[in-house]
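Next up, some structures in structure tokens.
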Structure I
Amino acid sequence: MAVKNTDRMLDLSRDLSTTGAPQSGGSGGRRNLIINGAMQVAQRGTSETGVTTYGYYTVDRFQVFVLGSQGTWTVTQENVTDLPGFSNSFKILCTTADASPASNGAVYLRNSLEGQNLQHLKKGTSDAESVTLSFWVKSNKTGTYVAEILDRSSSPERHINKVFTVDVSGTWEYKTITFAGDTTGTLANDNTAGFSINFYLGSGSNFNTGTLQTSWGDLSNPDRMAGIVNLADTINNYFEITGVQLEVGDTATSFEHRSYAEELALCQRYYYKHAENVSDYVAHGWAYSATSVYLYVDFPVTMRATPSAEYSNSTGAYTFYTNGSAKSIDTFTAISGTENSMTLINPSVSGLTAGAAGGWYATSGLLAFDSEL
């Protein structure tokens with residue numbers, strides 16, 4: 001028997017009355033535009049110390065920006081035990097303070113979305129859709145933070161910014177923010193960056209001396225972080241977030257959980273770790289000549305664009321087993337690739353039999369492919 005809409009409304013009302021936020025689970029699918037919002041996937045690792053610049057460090061699809069030497073940070077994928085419905089979070093912890101940030105200083109988190117996945121928002125039309133951002137946050141630093149939608153597809157770029165507050169130290173709090181639709185500009189219908197969702201945690205004067213841009217407008221740096229706290233002002237300040245959801249409409253619904261396998265596949269479109277510190281066969285290859293050996297890697301999903309290869313070149317990292325012999329491979333380079341596969345080569349191996357097939361065995365090191373926005 002089908003569930004009546006009134007029954008769904010009653011269930012949601014019960015959820016709100018007991019927790020102040022929709023419970024995890026919920027009905028419907030593909031509401032959440034954010035990939036890895038529950039912080040399940042961390043292909044690069046679960047902890048990175050000494051972070052002083054920008055990059056992807058732990059949790060997939062969430063990038064850390066540290067500009068103008070605003071502190072030093074440890075970034076971790078945390079195990080969550082005090083928020084029912086979630087097992088992981090993204091945490092950034094200050095390990096070297098900066099109480100007086102440089103004018104160009106800033107620290108923030110970013111999740112970026114392809115323009116071709118946002119066409120239903122009808123940007124640039126009179127029917128442009130509002131979107132609602134919701135998430136759980138915990139920090140020891142109470143006060144005002146800023147969330148921004150940055151339109152990276154328009155020229156000039158456009159943005160809209162809203163504040164949220166951490167009210168109680170060390171306690172998970174549920175936040176919802178609705179952003180109006182943008183009736184100006186267009187989003188490119190391709191695989192480049194359309195929107196970036198930014199969570200601002202601190203800044204210098206270049207970014208906070210104006211008036212917060214609470215409606216859509218051309219990008220103005222002084223209007224991006226007005227009134228914000230400085231998470232970097234004290235050692236051991238932290239900001240922790242999970243359950244990040246962006247959906248069409250002016251009402252937050254319960255977090256759309258996806259299986260780990262599905263979330264991993266979505267993340268692998270942007271970053272795929274093929275092997276790291278394993279002792280096993282990782283790919284097949286062949287001897288192109290008596291001195292050149294090729295490695296061929298198929299990707300499990302089609303990547304966003306032809307990726308760059310990341311690999312460890314170190315003594316004894318790899319072995320090529322072919323034609324009854326073992327050849328130590330210390331280095332190789334990428335020579336060609338598409339969104340679906342890549343070929344790598346070592347041109348200085350002796351004693352090969354041209355045309356002989358073989359298997360690549362990894363004993364240490366990293367082999368990964370990066371197609372991040």
Structure II
Amino acid sequence: MLDKLGGYDNLHIKELSLINFRNYKKFICEFNKNYNVIYGKNAQGKTNILEAIFLCSSGRSHRTRKDIELINFLEDAYYINLDVTRKYTDSKIEICYSKDEGKKIKLNSVPTKKNVELMGKLNTIMFSPEDLNIIKGSPSERRKYIDIAISQIKPSYFYNLQQYSKILTERNHLLKDINKKKKISETLEIWNESLVETGAKIINERNIFIKSLNEIVKKKHEGLTDGKEQLEIKYEPSVKFKNNSSIADIKDCFIKDLDIIIDREIKICSTLLGPQRDDIDILINNNSVKLYGSQGQQRTVVLSLKLAEVDIVEGLIGELPVLLLDDVLSELDEKRQQYLINNIKGMQVFITTTEKNFVKICNIESDISLYKIENGNIIKDT
């Protein structure tokens with residue numbers, strides 16, 4: 001595990017095996033701990049490799065919520081095995097999904113009872129074309145970005161998200177039933193307490209993360225735009241509280257606001273306050289990027305966010321994450337390509353591209369392995 005300099009290896013994926021995952025019947029490959037360039041024509045399966053890696057780090061695909069869509073055509077199950085090295089230790093992540101038994105996860109051959117146990121075992125940051133939805137998409141897309149980012153560095157946050165979702169579902173069912181049976185409204189107070197208790201923890205973690213992200217992303221964006229653009233991220237929680245509030249303060253604000261709107265909630269049978277209603281607004285020079293930003297500006301903002309996230313992960317866990325770049329470098333101009341390359345040294349990087357000579361274009365000066373993908377088959381290049 002010791003490298004040539006006598007230190008420990010960076011966090012990296014050593015080997016990935018796939019069975020009946022997407023267009024791969026069988027796939028096994030050892031990877032370089034530095035740069036891995038996966039090239040080939042479109043629709044050959046390049047992105048599927050990155051998708052499998054991301055699935056092992058977050059428990060979900062970045063492209064679909066339905067695991068059944070990840071199974072190879074006419075098959076009944078998929079299997080992923082990933083070997084990862086971290087400081088001082090190696091570990092194995094296995095994910096199997098079958099149409100009959102659903103998803104099963106093993107860590108070092110031991111079955112996990114909850115997906116939360118997967119969080120933090122492999123820290124990845126993915127930069128893909130779909131990430132433009134962080135800017136252009138609905139509030140749910142921005143919440144998903146924040147939630148995945150925090151969950152990988154704080155597994156307890158992911159657990160709270162799961163608990164909150166269950167509480168929210170039960171509370172919404174109760175609001176619906178109250179319209180039919182007014183007497184059961186007395187039980188609403190119990191669900192309010194649970195909703196506020198868990199929801200305030202989520203809101204607090206989001207507030208802390210966005211503050212940290214804001215400090216770093218401003219510098220990254222200034223570097224990408226030669227100081228011409230000032231980037232700012234504003235947290236827009238549905239529960240209004242002061243920026244320096246504690247969890248107890250947030251809970252007080254939450255419960256007071258719920259009391260005010262309870263009649264409206266009963267009428268529409270839905271919870272109107274809480275983390276499920278949060279959003280963020282991203283501004284360039286005080287103008288909303290979603291409304292006024294060009295395609296190029298939006299792409300640069302996403303790049304700034306990802307680079308800032310790298311710094312946050314390293315600061316909190318003491319290791320650089322694995323970076324997954326899915327066919328996006330070609331959409332950046334030469335200056336931004338080079339800025340990105342200069343900011344990801346020391347990380348394991350996976351790059352998908354249609355052009356083999358793309359490595360020369362980016363002037364990557366590091367240990368590089370090339371892999372050609374053709375019809376779900378991988379060939380290590382020289």
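To test your reading of the models, identify which of I, II gives 1.00 for FRET efficiency 1/(1 + (r/R0)^6) of positions 234 and 290 (r between Cβ atoms, R0 = 35 Å, to 0.05) when calculated.
Only one of I, II returns 1.00 for FRET efficiency 1/(1 + (r/R0)^6) of positions 234 and 290 (r between Cβ atoms, R0 = 35 Å, to 0.05), namely II.
For which of I, II does relative contact order in percent (Cα under 8 Å, 6 or more apart), calculated from the coordinates, equal 25?
Values: I: 17; II: 25.
Only one of I, II returns 25 for relative contact order in percent (Cα under 8 Å, 6 or more apart), namely II.
Here distance in nm of label points 7 Å out along Cα→Cβ at positions 82 and 346 has been calculated and equals 2.3, so which of I, II was it run on? Present the calculation step by step, with values, prior to reporting the outcome.
Details: I: 4.9; II: 2.3.
Computing distance in nm of label points 7 Å out along Cα→Cβ at positions 82 and 346 on every structure in I, II gives 2.3 only for II.
With distance in nm of label points 7 Å out along Cα→Cβ at positions 258 and 274 as the yardstick, tell me which of I, II scores highest.
On the way: I: 2.4; II: 0.8.
Ranking I, II on distance in nm of label points 7 Å out along Cα→Cβ at positions 258 and 274, first place is I.
Could you tell me which structure in I, II was used to calculate helix-only ellipticity at 222 nm (-39500 (n - 2.57) for each DSSP H run of 4 or more, over all residues; to 500) as -13500? Kindly include the intermediate steps, with their values, before the conclusion.
On the way: I: -2000; II: -13500.
Here the read-out was taken from II.
Looking just at mean count of other Cβ atoms within 10 Å over residues 130-137, which of the labels I, II belongs to the structure with the highest value?
On the way: I: 21.1; II: 17.5.
Once mean count of other Cβ atoms within 10 Å over residues 130-137 is tallied for I, II, the winner is I.
Throughout, read-outs are computed from the coordinates displayed, never taken from laboratory work. Because the structure is predicted, anything quoted here is derived from the model rather than measured. Cβ atoms are built from the backbone, for glycine too; each structure is taken alone.
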